[in-house]
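Please go over the structures that come below.
Every read-out reported here was derived from the displayed coordinates using simple, explicitly stated rules and does not represent laboratory data. Quick caveat: nothing in here was measured; it's all calculated off a predicted structure. Cβ atoms are built from the backbone, for glycine too; each structure is taken alone.
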Structure I
Amino acid sequence: MIVAGLLLPVVLAASQIPPRPLTPPPPPDPDLVISYVTVTASKGTAPRLTARDFQLLEDNKEQKIDYFAVLDQPATVGILWGAGTSFDEPPPDPDVRQCPRTFMGGMVPGSEYFFVQGDTVTTPYTTNLKSIPLAFRLSGSSSDSVYLGLDVLKEGANSRRILLVITNPQGGGGGQLLDEFVERRAITQGYQIHVMSFSRGAELANHEGQIFLNELAELTGGSFYAGIASTVPCANLARDLRVQYMVGHHSTNSARDGKWRRLTVKVNSSEGGPKLNAGIRRGYYAAKETR
């Protein structure tokens, strides 16, 4: 099910966005493979890093990092609400309802967002945090809803684009679009998907739906949180995403066969500092020679 009129105009007041340095765009090179890298620390905030701190591997073979950028500018965020409606009994927990505001409040100032409830964009692009709803008429995190979120993200004003899915253990199922189709679209677009799945402790889970959402997070280099209602994970995720990295490499495998290439990244932890962990999308499909 595709909802008509998905491509919304981006209207941003210049006065709402503080001046910031621009990240140089990757060079126009069709063979340059670009990926986001997120670094977390075992304690506190990860330090600022350079290209020398990373080791990039494709199919377990080390790759030279040909492009590197620090991403600390405002981001574009799509918030997909699938954690229940205000008409449910009981309604969503207050901490869960507060999660979108907590997350956006912790992001880089000037970050824009849009809000999706079910299969409807209820808040178009804005930087005004007060427009984030605290009561919800619709709810859904199916494959259809995720596809909608990814489609609207294409219209974002910022180069860094993130889809945040807030759901519960019953989320992830019920869509008409095949999971594999949406997963392929997520891989192609290259946007990160982060999932927050909040439970009340005794709910029956939609295991297939949760597997789908977890798979999306891993494929795109995002994250999947499953736990009880709290605003802490939302604040921690925003902290971890305030500074990210973009790396680019030319694969040592020159075959244009359209096959899957698996990516991994390692990061050096400084002596005496917190242990660092780096995440990257699971992989990508190589270009395929056309005839």
Structure II
Amino acid sequence: MKLNVSSYRWAQLTFLSLWPVLLCAQSSDLPRNLADCKNGWQSCDRSGLNESELADVASSEHRRNVASCRSGYDSCDRSKLTELENIALAVADHQQNVSNCKNGTTPCDPSRLTQFEARESSMAEQQRNIGNCQDGYDACDRSKLIAPQLMAVDAAWRQRNLSNCTSGWTCDRSVLTASETAVVNRADHQRNAENCQRGWGDCDRSKLTATEARQTAFAEHQRNFSNCKAGEETCDYLNLTLQETKALSDAEHKRNYAACRTGYGYCDLYRLTAEETRSIRAHGSPSE
């Protein structure tokens, strides 16, 4: 019997010693639980909230419902809105519908528009259609255009077609006037000459004038010389003049001497002159 009483007392002492720890753990969970409830999370335990905290949670739920209704979410419960909130929501919904109808976006319910709003929406739709037709968009409906609008749209299309032809893009050359065709031909010729001089693939040398052919040959020679100076594999040494070949040789000799003297870069000691070799050895060769 004494053993049982002693064990009971030890259990009491153990529980009392752990009680502050349990209270501390429970108190640390309270703010997190309140935050979970205010955020509407499933981890919320309302049984652990006092009246003030329950009021805060209810206020948060109400604000969240108002936001859902304003955003048009399915979670909106209009029955929980106040009279003023329902009125404000109705005004916002109407304004959004008017804006959608005028901008041609969805959702748009024309039946909810006033007579004045419907006229404005119709005028905005007409202007959008005119713009689509003038810009050549697929959304264009020519059947809704009147004669002056059709003339303006056709003029815009001809100007756009001329611009495309002049730029070398896809176009309909069959509808060009004689003067427009001449402009396009000159642009084609100039573009071909520039392509040839720049070494671009879309070049037809047979269409070059004698002057343009000489300019193209000079540009090609200069590009090749630059490639050779840069040590690029596209260099064609056979097309260099004697003067250019000597200039490249002198530049390479200077580069090689600097590399051997400083120890930076590729160095070929066998291409050094006797004087250069002595100079490097006198100062100590980093390449050796």
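When mean count of other Cβ atoms within 10 Å over residues 81-88 is calculated for each of structures I, II, structure I gives the greatest result.
Of structures I, II, which gives -6500 when helix-only ellipticity at 222 nm (-39500 (n - 2.57) for each DSSP H run of 4 or more, over all residues; to 500) is computed from the coordinates? Considering all the candidates, the number was obtained from I.
Comparing relative contact order in percent (Cα under 8 Å, 6 or more apart) across structures I, II, which is largest? With respect to relative contact order in percent (Cα under 8 Å, 6 or more apart), the highest-scoring structure among I, II is I. Here the criterion is distance in nm of label points 7 Å out along Cα→Cβ at positions 65 and 89, and among I, II the highest value is seen for I.
Quick check: 162 is what I get for volume of the Cα convex hull per residue in Å³, for residues 137-256 alone, calculated from one of I, II. Which structure matches? The read-out comes from structure II. Ranked on mean count of other Cβ atoms within 10 Å over residues 41-48, which label among I, II comes first with the largest value? Structure I comes out on top. Starting from the value 30, 22, 20: which structure in I, II was semi-axes √(5λ) of the Cα gyration tensor in Å calculated from? So the calculation was done on I. Can you say which of I, II returns 0.00 when FRET efficiency 1/(1 + (r/R0)^6) of positions 57 and 177 (r between Cβ atoms, R0 = 35 Å, to 0.05) is computed? Label of the source structure: II.
Among candidates I, II, the computation of FRET efficiency 1/(1 + (r/R0)^6) of positions 129 and 273 (r between Cβ atoms, R0 = 30 Å, to 0.05) that gave 0.00 used structure II. A value of 6.3 was derived for distance in nm of label points 7 Å out along Cα→Cβ at positions 105 and 217; which structure in I, II was it taken from? Checking each candidate, the match is II.
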